[in-house]
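Quick note: the coordinates plus some simple rules give every number you see, no bench work behind them. These figures come from a predicted structure and were not determined experimentally. Cβ atoms are built from the backbone, for glycine too; each structure is taken alone.
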Structure 1
Amino acid sequence: MRQVENPPNPYDKYSSEYLGEPPQTKLEIFEETATKSMIVKSWSPDLGRRFVVNCYRGCVHACTYCFARQYHEMIGYGAGTDFETKLVAKVNAPEVLRNELKKTRQKIPYLEFSFASDPYVPIEANYELTRRCLEVCREFRIPVFVLTKSPLVTRDLDILKELDCTVGFSIPFLSVETSRPFEPYVPTPEARFRAMEKVAVEGIDVALALAPVIPGYNDNEIPQILKKAKDCGATRTFMSLVHFATESVEEYFLKRLYEKLPTHADKIVNRLKEEKGGSLRHRSMAERNNGRTDRWKMIKDVFDLHTRKLGFEMYERIEKPAQEPVQIQQRLFS
């Protein structure tokens with residue numbers, strides 16, 4: 001039998017750019033139905049009141065510093081690779097959200113997407129849960145804050161333009177080289193900047209989340225990141241210090257840190273311990289996003305100087321009550 005050669009692939013003539021690398025381990029996707037609520041209500045001294053919608057659990061972006069890893073343990077999985085490879089989609093999220101807003105619309109000043117996962121994880125391209133929830137917000141005229149690391153958010157520009165909303169892009173590193181050790185499967189910083197510009201061109205309010213800052217590693221990139229974001233249309237910004245709430249998340253972060261940056265790891269760890277008084281974990285919600293040394297004060301001064309110079313507004317998502325007890329997010333996984 002004569003061997004027949006493959007004809008040339010017609011798509012080879014088009015150039016392509018990979019936004020991120022797929023995880024090496026097998027990805028598992030589970031579906032669940034939310035039974036009571038999709039809106040998580042909480043309060044903290046630094047953020048005030050929050051009303052959050054999580055359509056997914058887990059995140060393939062695999063950011064080693066992600067505080068949301070701890071919530072995967074509440075459903076019987078681990079905070080390490082389980083968080084990155086065992087994703088859960090709340091398949092009835094839009095219906096539950098609609099029914100909930102019918103009863104509570106007057107008590108909900110705004111909604112955030114998301115807290116326990118990026119609202120635009122890759123499987124959102126198929127499930128469209130975030131998109132359909134945004135359609136519900138449009139129906140009830142609910143203001144929205146979307147925080148993401150994915151250019152997939154540009155797919156929903158048609159809805160976002162009709163909402164009172166801010167789209168925040170988390171870009172704590174300037175280049176692939178500095179990003180990859182901590183954000184192994186996240187779209188490149190350049191891809192996020194391009195998406196930011198595309199959103200801003202549509203007249204949508206855009207914010208830069210310069211978070212987390214890792215003293216001794218990416219704090220020197222702050223002026224350049226701010227300038228790049230401003231050039232791409234961002235008008236608001238905020239930053240925070242890397243923080244860990246549980247031992248398991250801290251352990252996973254350190255493991256990956258010493259694997260990816262063995263010659264810099266000790267320096268980074270020592271700097272973080274100085275900011276937290278000898279520990280990597282914060283002792284209270286009040287000190288979660290802030291350090292305590294003169295170095296951190298200098299980092300904040302640099303951030304403040306360049307935000308003023310570039311004309312940024314500081315982004316505060318909600319009005320903070322004068323006094324209100326801290327509430328644990330008990331309904332996060334209802």
Structure 2
Amino acid sequence: MNNQHLEIFHRHKMNPILTAADWPYPVHSVFNPAATTLPDGTTLLLCRVEDGRGHSHLCAARSANGRDDWQIDSHPTFIADPDNIPDELWGVEDPRITYVPELRQYAIVYTAFTRDGPGVALAFTEDFHQFERYGVIMPPEDKDAALFPHRIGDDWALIHRPVSSSRAHMWISYSRDLRHWGRHKILLEARRGAWWDANKIGLSPPPIETPQGWLVIYHGVRQTAGGCIYRLGLALFDLDAPERCLSRGNEWIFGPEEPYEQIGDVGNVVFPCGYTIAPDGDAINLYYGAADTSIGLATGSIRAMLDWLEQCGSSPEAG
């Protein structure tokens with residue numbers, strides 16, 4: 001009997017590709033990296049790094065091939081600045097990087113750990129050495145956010161995940177100036193009941209623009225008697241009206257299966273915050289946090305994800 005499910009993503013044989021042991025200064029764990037391709041073709045990961053206090057900062061790692069021989073900054077690249085931004089009191093976490101051609105800069109949307117919980121913060125950089133911080137743009141409790149690479153009509157758009165009561169959905173908000181946000185709308189609801197993505201979902205890496213629509217990889221959290229399981233799913237949204245969901249997969253496409261994903265500071269977690277896309281526009285490297293302890297790499301195809309959604313996706317009203 002063949003009980004093998006379709007593999008959309010394939011783990012790199014050398015996983016985990018980065019651990020705390022690789023760092024040039026003492027750290028506890030490294031995980032949940034944002035990713036981008038620099039103009040010279042170098043892959044840059046902006047990794048969440050947790051220190052011995054339990055506070056996080058961000059540190060850049062660069063690789064010519066995106067797989068090995070990582071050159072890691074000798075000191076933290078982006079640290080909390082609570083003297084100037086009080087909302088970063090307990091660290092900065094889980095970045096997503098979007099290159100914005102109109103601004104000729106990289107937008108970094110990250111979680112600021114405030115006195116009242118996680119909030120969404122924004123910064124810009126041209127070179128990952130100097131940063132302009134906008135501070136918190138979505139108040140606590142809110143996280144799992146990324147900026148779209150260009151305006152939708154006249155407005156910038158941001159996906160984020162506020163929490164209300166016991167459920168957490170993905171939302172989209174709009175802004176003219178990147179500082180003041182409104183027109184808040186639910187983008188994708190967490191399902192109810194026994195689904196793998198019931199009650200709590202969130203954006204994983206930034207949305208991918210395709211001719212068919214905005215392709216979104218999101219995470220769903222399954223509550224079990226043994227704890228939570230973080231898995232990944234797919235959804236597709238209209239290019240011109242991204243709050244309109246065109247298709248949503250019913251099953252997860254990637255989940256914790258390997259020991260380094262199942263055992264760690266937070267077991268049973270795969271949590272990607274970034275990807276790079278090859279020059280062919282199809283091959284994708286997905287970089288993910290494994291069990292909140294190390295960093296893994298999985299490879300896949302944008303075309304394969306779209307084909308899977310076409311075959312296995314359904315109307316967002318289903319379920």
Structure 3
Amino acid sequence: MALLFPYVGQSTFHHVIEIFRTNQFFATLLLLPYTFLIRIHSLIHPERYEVQAHDTPFSKYLFTNVLESAIFQNILACFIVFLAANFVNRHIIQNRISKYQTLLPGLFFILLTAGIPGGMICSPVLLSCFFILLALLNINGIYKTHEFAIKIFNTGLHLAFALLLYSGNVSLWGLAVISILILRSFRLNEILILTSGMFVPIFLAGVYYYWHGELDLIWEYFQFGNGILSLFWRLSLESILYLAAIGLVVIFVIARYNNYTMKNAIQVQKKIDIIYWFMFFSLVITFFVNGLSATHLLILAIPFSMFIGLSYEKMKSSMLAEVLHIVMIILILTTHFA
């Protein structure tokens with residue numbers, strides 16, 4: 001309740017954000033009710049995801065035959081966001097990207113997904129974020145390990161599941177290749193392992209479609225168009241403002257590159273570089289995705305939440321940090337209930 005009523009007491013007001021500045025199990029559990037609180041509008045007024053013409057065949061089947069209930073979709077979305085937020089935190093802590101073991105990057109993932117248009121609905125893009133983060137955790141685990149082959153294969157496997165949900169994720173194969181080149185010297189067999197891991201689920205999907213006489217559906221996972229260029233002249237003022245906000249965030253995190261990497265070990269610097277490459281590929285694919293919508297920004301929320309969390313945790317004034325946190329929550333909830 002203190003998140004919604006910051007003036008209950010000065011001590012409470014001063015220490016709400018401090019709960020998530022520590023990597024404690026209790027604080028991690030608190031992210032679950034926090035997620036439900038931020039996304040409360042979707043539970044009170046649940047909306048069902050409407051299948052789009054450009055959705056992948058698997059997504060069409062999933063949302064037409066399995067996830068039919070609007071309230072179930074929104075409850076599932078809350079749990080997916082909560083798990084993804086924990087994966088974001090695990091990525092930062094496990095790879096020692098931050099000197100502070102906090103839960104703030106995951107907290108910002110929860111806030112960003114709630115603030116993005118379409119982010120409150122259980123969409124294929126949101127579900128794919130779960131698998132993208134699993135792929136990211138695996139690819140960062142190949143540095144100086146004897147189990148690199150398994151982790152590289154699992155990276156491709158998780159990216160394939162993300163691709164089956166949202167075709168734009170095919171570009172992340174390039175991110176995985178670059179990540180391997182950053183963390184290890186070039187070896188053709190490792191690229192083949194990655195590709196084979198990504199190929200297996202797609203091959204099995206092809207076998208299923210072939211068995212049912214629908215093999216042509218497999219090509220729908222690889223149909224691309226002009227993306228944002230085809231929409232550029234028809235963008236609304238609201239869309240332009242969102243694009244401007246994205247541009248400002250991108251400029252901000254690029255300008256702070258030295259701040260994120262300095263005084264860090266080479267291994268950590270390489271993993272920070274991977275987050276920048278992730279942001280780059282998430283932006284580039286917007287030029288090729290068919291039926292591009294604002295929900296694509298959910299993928300960008302992953303690197304954005306990491307960078308914003310890293311910047312936020314270094315704020316010296318805890319009072320200012322608390323005020324900004326409360327303001328963000330109020331703005332998000334006001335937008336939802338307006």
_Taking distance in nm of label points 7 Å out along Cα→Cβ at positions 178 and 194 as the criterion, which structure among 1, 2, 3 has the greatest value?_
2
_distance in nm of label points 7 Å out along Cα→Cβ at positions 122 and 266 derived as 2.5 - corresponding label from 1, 2, 3_ = 2
_Comparing mean count of other Cβ atoms within 10 Å over residues 26-33 across 1, 2, 3, which structure shows the greatest value?_
2
_Ranked on relative contact order in percent (Cα under 8 Å, 6 or more apart), which label among 1, 2, 3 comes first with the largest value?_
3
*-9500 is what came out when helix-only ellipticity at 222 nm (-39500 (n - 2.57) for each DSSP H run of 4 or more, over all residues; to 500) was calculated for one structure; which of 1, 2, 3 is it?*
1
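Can you say which of 1, 2, 3 returns 29, 27, 22 when semi-axes √(5λ) of the Cα gyration tensor in Å is computed?
Going through each structure in turn, the value belongs to 1.
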